[in-house]
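The next part holds the structures, each set out as structure tokens.
We did not get these values from a lab; they are worked out from the coordinates using the rules stated. Quick caveat: nothing in here was measured; it's all calculated off a predicted structure. Cβ atoms are built from the backbone, for glycine too; each structure is taken alone.
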Structure I
Amino acid sequence: MSVLNRYSLDGKVLGTVEAPSAIFDVPAHDGAVFEAVCMIQANRRRGTASTKNRSAVRGGGRKPWRQKGTGRARHGTRSSPLWVGGGRAFGPTPRDYRYSMPRKKQHLALSTALSEKAKAGKIIVVDEWTAERAATKEMRKRLDNFVGRTDFCLVLLKEKNRNVLLSMRNIPRAATKVGRNVSVWDVLRADVIIMEQACLSQLEEVLTS
């Protein structure tokens, strides 16, 4: 089992907690991480880039000049890609970029990312990350106990908490996620990860199933 530091909400070390080695002590598989990030970014693409080809542009129905005798190059339409204002040759059209990769490889990529963060000491475990009321100022003060203002902080919750979400949604460089929904991209972009202790068993259940 791996060992992670356990903190109170005011940033004091309370002790350590055992974390499953199958998630937080995995050899690096950079290839799987790379593939997972490429898949996530591709799946986020809108795929709405579009251009008009020679059949879609306006005009071009009449031959610009007669075929022979002018001394100029022959042309049959002004909508040709050769003309200014003509259609685009081989331009982009709306398409779906989404694809998937094997779930086991996705789990391997996420375990690798979490392991690297754990080895770097960038994972903080707390008993609970709750808020009695929605108060951004109070939540910002709490985050200051763990991270600097320039660090991106990811808070992993066992389940959605409305007060926490409302308190953190207006804090720059901070985000919340439910543990079972976290992705490789979420982990990689975070400088520090704060997670509830209950998320450890939740992640183990998801990533080892």
Structure II
Amino acid sequence: MTDIDSDRLPTLRDRTLVRIVDDEEEIVGTLSLMLGVDGWRTAGYPSAEAFLVGDTPSEPGCVLLDIQMGGMSGIDLQLEMVERGYVLPVIFITGHASVETAVDAMRRGAFDFLQKPVDPTRLLESIRQACGKSLSESSHEPSVLDVQRAADELTERQLDIVRRLLRGEKTRKIADALDISLRTVQGHKLAIYRKFGVHTAAQFAELGPVLGVESGSET
């Protein structure tokens, strides 16, 4: 995590959105109230499915996400976010998780992992760091030189995945073709998006001409 200058906090709060995804209405309400008092803008969702339908992923910020929910779990939502090309930092908040689950979530790109009951000071600091990172990344439009430099830093496996993604191949097909797990492909995809500084599938598709790959989509 990087330090965020306290002088930037009013702007940071105004320009970012903290999403709270939890199937316990009381928790959503409590967190929304606490963050609102501290000046943060929030949006609450009672389920992973509601978040996927109602959120605007291009708006900088972060996601406070419970792991165990009815329907799609928090872990499954994290995987779906990667699949859709969302790069919003995820802060897991849970009262029911093993060390293995926490490690697995962090390996897939979670920003932080907090146990309930959450220490408010630590939570607010994590939110500041996550939103600062998101805002910084969203404010940077990669140049052609940036894209080329990022491509030079990728492994051969990642470059292969980049080409396949730009051609419109789905992650499942890529996993089968390369004989690797779906989660491995999703992890590479998240790392690739971050390396290129893009946040959506549409932004990623625009890299095709720079990288000499014709973008397409499978039907």
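When mean count of other Cβ atoms within 10 Å over residues 47-54 is calculated for each of structures I, II, structure II gives the greatest result. Once distance in nm of label points 7 Å out along Cα→Cβ at positions 31 and 151 is calculated for all of I, II, which comes out largest? For this comparison of distance in nm of label points 7 Å out along Cα→Cβ at positions 31 and 151, the top structure is II.
Which structure, out of I, II, was mean count of other Cβ atoms within 10 Å over residues 127-134 calculated from, if the result is 22.9? Of the options listed, only II reproduces it.
With FRET efficiency 1/(1 + (r/R0)^6) of positions 135 and 159 (r between Cβ atoms, R0 = 35 Å, to 0.05) computed over the structures I, II, the top value is the one for I, the highest of the group. A value of -9500 was derived for helix-only ellipticity at 222 nm (-39500 (n - 2.57) for each DSSP H run of 4 or more, over all residues; to 500); which structure in I, II was it taken from? Clearly, the read-out refers to I.
A value of 20 for relative contact order in percent (Cα under 8 Å, 6 or more apart), calculated from one of I, II, originates in structure II.
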